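Read the figures in this text as sums done on the coordinates, not as results from a lab. None of the values given here were measured: they were computed from a predicted structure. Cβ atoms are built from the backbone, for glycine too; each structure is taken alone.
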Structure P
Amino acid sequence: MLDMIVNERIYLSTCDSMNDADEGSWKILEHHNKSKNPDKKYIQKAKMLRDIIDTQLYTCFVETINHPLMWAHYAGGFSGVAFAYDLDPSLYDIRKIDYLGTPIISLDDIEKILRGECLPQDVGILKQKAGCWEYENEWRLFSHDNGCQYINKIKPNAVILGGRTIKYDDVFAKIVRSCGIPLGYMLATKEDHYEIQYTEEA
């Protein structure tokens, strides 16, 4: 977390680090509608596609910072930290997740990805999830530079601490303020409703 603040960069990961077991999966249109059965040629190309997908670097964001389930599931039950960013889609490859289930792609789509004519996310892979995840309202930021694990020269607009304090809250807060970043706390204002309350130092 401190690396993201001090060095002003966002860490990118691969699909094997995500908590959705179906992350990066796909179905083939021709197999799905029974017009063609999997053959040896497809299996070879599917392995090549798998390698591309498994090395695709990205990170995840949510639209709403005060959603209690997100704090419960991804931020240690309100003991974690959230970073707020303002990302310009003209500068970054950032895409909204579609909750349509496993993407169904064509054999031609695979060929295009293997030839470098499009990306997996262009045909829905890594961009579609099952409807049960819809509460997340997720967006994904994909790497422009294949192999670079960071998006550099990007600073959070704000840092938000959960309502439950942790041992190093004070030290962390001092570092955030010293970097000129607004600091807030996610607090319950009434039942099932949470708001950010910024500190005076921000």
Structure Q
Amino acid sequence: MTGYDLAKVFDRSVEFVWHAPHSQIYPELRRMEADGLIAAESLFRGRRPKRVYAITADGRRELEQWVAEPSVPERVRDPQRLKTTYLEFASYDDARRHFRVHLEHYEIWRRRWASHVEQLADRATPLLRRRLAAEGIGDPEAIVAYKVHAYRGMVRQAELEVEWAREGLRLVDELEAEARKPSPVPGAERSSG
């Protein structure tokens, strides 16, 4: 693939699990080429030559080692949760906006990820079709199953985020209702006797 092709792949699938700006792709390709992990060939497409990259044997070994090593989940850096811990400094309307933005964001991504799961299960994404058409790719069922499993996890994560935001909206309503209740009159609780 060319760098441009790879950027499009990021936009359609890889970005769902690893966001990288396009400006990061070309320097990374040059670094990987310098490290012998990929090789580039100049081909003429249109008026100018394009660099087409392919993985090398060393690159394949590096990929296999990287995949074999379990990843330890990173420590949490969650700006939404951090801000939520200080919402007492916001108005009720601002707190609601905070949760609505979160809710809308994850509803959009839940739909995107769910759609991607369907496309993967149907073997309908261009990159997956290309991968499955290649020789010596391994077990096609495993390739599809692992990808579907990864994105189903993303769907579930989005569903949890949507529910968390809805719970936050209910919490704001409850807190505001409680704050609007009239304060008890001093001495009203005393029994006459």
Structure R
Amino acid sequence: MARILIVRNDYDLITHYMHEWSKPVIEAARSKGIKVDTVDGPHVVTKEVESRINKVNPSFIFLNGHGDDCTFYGHKDQVLINKKNSCMLKNTLVFSRACNCAKELGRHAVNKDCCSSFIGYEYEFVNVRQTDTEVVPLRDDISKPIWESSNAVPLTLIKGSTAEESVQASHTKATNEMSKLIFSDEIGAIEVLKALIANDDALTYHGNGGAKI
């Protein structure tokens, strides 16, 4: 049976959105009989995450948090995964929902045979939010297209598709949402459109495009 590990930071506004928008992924996985383990909030530190990986041996790791070209950060911007310890991801398929991590960290992890495939964003992951719903992100209809487009990656993987197919599914979802927004006069439509374009351009994968959970 497939087993996945979801790492969810939750210490500022954007990571709170990531934490909450991971819930549909958890629900979808469990509905298909996939075992889901999570590491959340203050527990998102290297020792805890590495221990959990070693214990449950996940085939898919979904990282949610801040990042830069070479680093994925844990709780309150502590270094969690970088080039030095990226082989904690060995034998897994990874999706990093974080700024920039696919640019160098993902490429390095794949080149060092630390993971079969690394999906992520080469540039900044952009969100646009509705200020009066920031404490309940799942009710934020303005940002919904952004998160649903991103969630298309893990949701497609959960259905048994490949890394390449999951990235394409996200591109398709984003394109469909963009087409709705081009002529929309809704509040925030232009800002959301810009965010979708930026995120869609930044999304990529390294490694085996045929990798599956």
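Computing distance in nm of label points 7 Å out along Cα→Cβ at positions 99 and 139 gives 2.9 for which of P, Q, R?
Comparing all candidates, it corresponds to R.
Structures P, Q, R were shown, and helix-only ellipticity at 222 nm (-39500 (n - 2.57) for each DSSP H run of 4 or more, over all residues; to 500) at -12000 was computed from R. Please state which of the structures P, Q, R yields 38, 19, 13 when semi-axes √(5λ) of the Cα gyration tensor in Å is computed from it. Label of the source structure: P.
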